[in-house]
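Take a look at the structures below.
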Structure P
Amino acid sequence: MKPVYFWSVACALLLGFILAGLDLARRKSATWDETGHLTAGFSYWVNGDYRMTTNNGILAQKFAALPLLAAGPRFPDAAEQAGLKENPIELGRRFLYGMDNDAGALLFRSRAMILLLSAGLGLGVLLWSRSLFGDSGALVSLALFVLSPVLLAHSALVTTDLASALTLLAATAAWWRVLQKVSFGRVALFGFSLGILILTKYSFLVFAAVAGLLALARLLRTEPLPFPGSESSPRSCSSLRGRLGAIFVAGIAGV
């Protein structure tokens with residue numbers, strides 16, 4: 001398939017997904033937990049206090065709350081914050097609907113930030129599928145992504161779900177690249193991706209199982225595992241013990 005055709009179809013699919021997400025962000029009322037995520041993220045920026053917890057990581061909330069910094073909305077005073085610190089959802093309702101703020105505008109801006117992450121997830125699916133199955137397989141994967149009711153429903157909600165899916169995909173892809181060839185750059189990228197995943201959601205622990213299964217699949221293949229060496233003298237591990245050792249060291253270094 002010619003690149004111009006491939007990217008035209010891919011961009012059309014992603015654009016349709018983004019437009020549907022923007023429509024959802026504009027029309028849908030706040031879900032029960034969005035107020036908590038949005039308020040916690042805004043509080044992290046303006047107060048530097050990370051004790052307000054939503055039982056998730058902090059990265060997605062801070063990212064979603066970025067546009068609110070320029071808007072300068074009114075925020076509950078220190079006494080109200082202290083009284084509701086253990087209940088960010090209630091504090092969020094006070095922030096959005098009890099402070100004479102434009103709740104719809106604040107919510108839309110934060111949802112648009114999550115939609116960016118959702119589109120990034122779709123792009124990641126497209127690129128990885130293309131590397132495995134070619135152009136046609138990549139477009140089928142992207143079509144299934146953008147037409148998924150679950151993904152469409154969550155694409156523009158201020159929660160950690162899509163951010164977690166994106167960072168899990170990034171960490172998994174980075175680890176898979178390490179398993180194909182161990183290098184300092186690939187291990188560093190894996191470590192960075194894993195760190196972002198950990199900061200996004202506590203369910204990052206599921207990645208341990210994913211990483212273990214991928215490592216097992218790689219060990220079952222008998223091909224040598226390349227690792228750093230000179231250009232004139234490339235090095236690789238052929239034995240099962242050697243490949244296991246290289247994977248273990250790479251994993252420890254990345255973590």
Structure Q
Amino acid sequence: MTGYRTIVLACALILFGATCSHATDAPEGFSPLFNGADFSGWEGNEAFFRVEEQAVVAGRLSQPIPKNQFLCTEREYGDFELRLQAKASQDDVNGGIQIRSQRIPNHHEVKGYQVDIGVVPVPVMRMMFDAEGLEKAHLPAEGAATIWGSLYDESRRNKYLAVGDMAETAKAVTPTEWNDFVIRCEGPRIQVWVNGIQTVDYTESDDAIPRAGLIGLQIHSGPASEVAYRNLYIKPLPEANGDAER
């Protein structure tokens with residue numbers, strides 16, 4: 001019976017491993033964007049990215065990050081809904097999720113829309129977003145502004161395109177725990193939700209801005225820190241006057 005029990009146990013372990021290849025089952029209509037095991041279908045500087053417990057961990061707690069680093073999909077996506085979870089090693093860590101972006105040739109940077117993670121000093125925020133938008137966002141009088149779920153234009157226009165109600169977002173987000181993101185791109189419209197709160201509903205007015213591109217995960221330059229990303233699922237959407245998935 002010992003041999004029989006060994007075989008049964010081995011089969012159970014195999015089945016357990018197969019069913020646990022992802023932390024959660026894909027939502028209906030969605031496909032995994034990250035396999036939870038390695039960087040198949042992704043490219044970037046692996047000195048700053050690793051896989052731990054089925055999550056992409058960007059950055060390291062043992063060394064500073066000298067310049068922005070991005071792990072990007074090898075494929076481009078146009079109209080889609082992306083769902084994922086993210087958390088940071090501490091409250092003031094800066095990271096983000098690139099969408100409809102492109103690598104800058106012979107450079108470490110990526111240009112395109114970024115759904116932001118982290119905080120920004122209030123004086124810096126005042127310089128990077130218009131006064132009317134900041135008033136609606138309930139920008140704090142001083143200290144740091146919560147930018148979780150804000151939409152930034154990375155290495156292109158270099159400014160915030162849309163921010164949510166920062167006071168409400170700060171209440172909803174616990175940076176060091178897993179936070180849920182939903183990012184929806186349909187034609188010129190981009191919408192973002194964090195933990196069920198909508199932070200962005202932005203419509204691009206510049207027809208020259210590409211409506212398809214790479215999806216990327218960022219760790220910002222700065223002190224030693226980490227941002228982890230997991231449960232990445234994507235669903236292509238019908239074209240909405242824009243490019244479909246490529």
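Comparing percent of Cα pairs over 17 Å apart, for residues 178-225 alone across P, Q, which structure shows the greatest value?
The maximum falls on structure Q.
Of the structures labelled P, Q, one was used to calculate semi-axes √(5λ) of the Cα gyration tensor in Å, giving 40, 24, 13. Name it.
P
Which structure, out of P, Q, was helix-only ellipticity at 222 nm (-39500 (n - 2.57) for each DSSP H run of 4 or more, over all residues; to 500) calculated from, if the result is -24500?
It was calculated from structure P.
I have 32 for relative contact order in percent (Cα under 8 Å, 6 or more apart), calculated from one of the structures P, Q. Which structure is it?
Q
Bear in mind that the values in this text are calculations on the coordinates, not laboratory data. Keep in mind that this is a model prediction, so the values were computed, not measured.
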